[in-house]
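Presented below are the structures under discussion, each in the form of structure tokens.
Where a number appears in this text, it was derived from the coordinates with a stated rule and is not lab data. Predicted, not measured: the structure shown is a model, and the values here were computed from it. Cβ atoms are built from the backbone, for glycine too; each structure is taken alone.
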Structure 1
Amino acid sequence: MTKITIRLLAISLIFFFTKAGFSQNSPVRLGLRVAPCISWMNPNEKNYIYNGAATGISFGFISEFYFTEHYALSTGFNFSFLSGNLQFPYALSPDIGILDRKYNFRYLEIPLMMKMKTKQYGNFSFFGQIGFGTGFNLRTKVTDNFMTQDHGTITDMKNLNTSEVCFIREAILVGLGTEYKIDESVSLIVGFSYSNSLNNVLLGKNTKDNSLSNRSSLNYAELNIGVLF
């Protein structure tokens, strides 16, 4: 984790525990969510080219700890299936060409966000969220299309090893949404959120040009659908 992330998380936790004081009267809400998403790679190295977005999905568990009526600390965990496409120079002995690579990432992500909710209008209320997400890479698979002048296109599928992908992905999370109150204990939630990566998710050097590094962040936008109890 970056130093800035650690400091901000520490401030958020201190604020939460100071306000909440582990009060028995502080409501806790639990729930489940599913979120179709669009994800993309954002290269941070010359000659590395963004090559399109891809669809994905995440699902997981929600927990909210309210320290006032309209403010809560929101956390939980998500299993996220994200993808992205890059094109970059590549050497595969004895050939040199261009690699068109599709990444398929699988993460276990733990968000930590401040949730701010409006008063209720009929059965509806509205909320905004901001915070951080820490994702742990469980597996990364790629589909390679290696294009050369001599041999055309060579297609391969494989798992990336730990020297080629970063284990941890840090991100800023922001979101907006609405809650629909079904009864005193159950609410439906629908919202949009955006995750902006704070670090590169790729590691290693370019096989054609050792002065180039594999450097790209991974971002996504998602539609959240869930239920809170």
Structure 2
Amino acid sequence: MNNALFVGGIVPMTTVDYPDHISAVIFMQGCPWRCIYCHNPHLQSILLTESLPWEDILGLLRERIGFIEAVVFSGGEPLAQSMLPMAIADVKRMGFLVGLHTAGTDPHMLTRVIPLVNWIGFDVKHSFGEYHLITGVKGSGETARRSLEIVISSNIDFEVRITLHESIEMSLLLDLFKELSDMGVKKLILQKCRDKDEFVVEHPIFSDRLILEDVSKYFDNFYIR
């Protein structure tokens, strides 16, 4: 099982998953965390019977050479898979840029793959001391912070995204913004949370223009999705 790659799906063409580039997105199975608002809960577990053959994925990508510019590994959590470096290397040999969507669940694996990656979308869940309230896993905040430090120190192009669950206290959130800025984050994207029925449940910060204006001053690029 450790020598296989488990793919839950693929989007063959998208304009929103890698900034300024047309890309394909490969959704990897498996994630060690259980975030309360997870957008892809069907990818949390590895299901051998539902895994797409890697050779089929590579064949589809070959057909798109010249039409897409990048391939993004998403999930689930790509870092949960031991064969991720091999998969990224396969894609790079085709001439594609490589993007990675990750929450930083495995700093060791991140260190292995980051030299192969061109861009990272890093998902921050909560203030690092309270991560378990979102992920359900004790110590996940320390792991995520360590991974984010690796990303920042690598000088790779990246953005940080925070999906704002309504339960995150405003004071903790404001402290988090300052901490991210102090760490060296330049681009921050705030994302609205959706419930299990796909209805938007807005955090109070989205209704406070003055606070949002203050937060924007911490970052070179600040967006709301």
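Can you rank 1, 2 by distance in nm of label points 7 Å out along Cα→Cβ at positions 95 and 175 and just name the one with the largest value?
On the way: 1: 4.3; 2: 5.1.
The structure with the largest value is 2.
Hey, helix-only ellipticity at 222 nm (-39500 (n - 2.57) for each DSSP H run of 4 or more, over all residues; to 500) derived from one of 1, 2 reads -9000; which structure?
Only structure 2 yields this read-out.
When you work out percent of Cα pairs over 19 Å apart, for residues 143-206 alone for each of the structures 1, 2, which one comes out largest?
Evaluating percent of Cα pairs over 19 Å apart, for residues 143-206 alone on every structure, the highest lands on 1.
Determine which structure produced the value 0.75 for FRET efficiency 1/(1 + (r/R0)^6) of positions 47 and 135 (r between Cβ atoms, R0 = 25 Å, to 0.05), calculated from the coordinates; the candidates are 1, 2.
Working: 1: 0.40; 2: 0.75.
Corresponding structure: 2.
With percent of Cα pairs over 27 Å apart computed per structure, which member of 1, 2 shows the largest figure?
1
Among 1, 2, considering only relative contact order in percent (Cα under 8 Å, 6 or more apart), which has the greatest calculated value?
1
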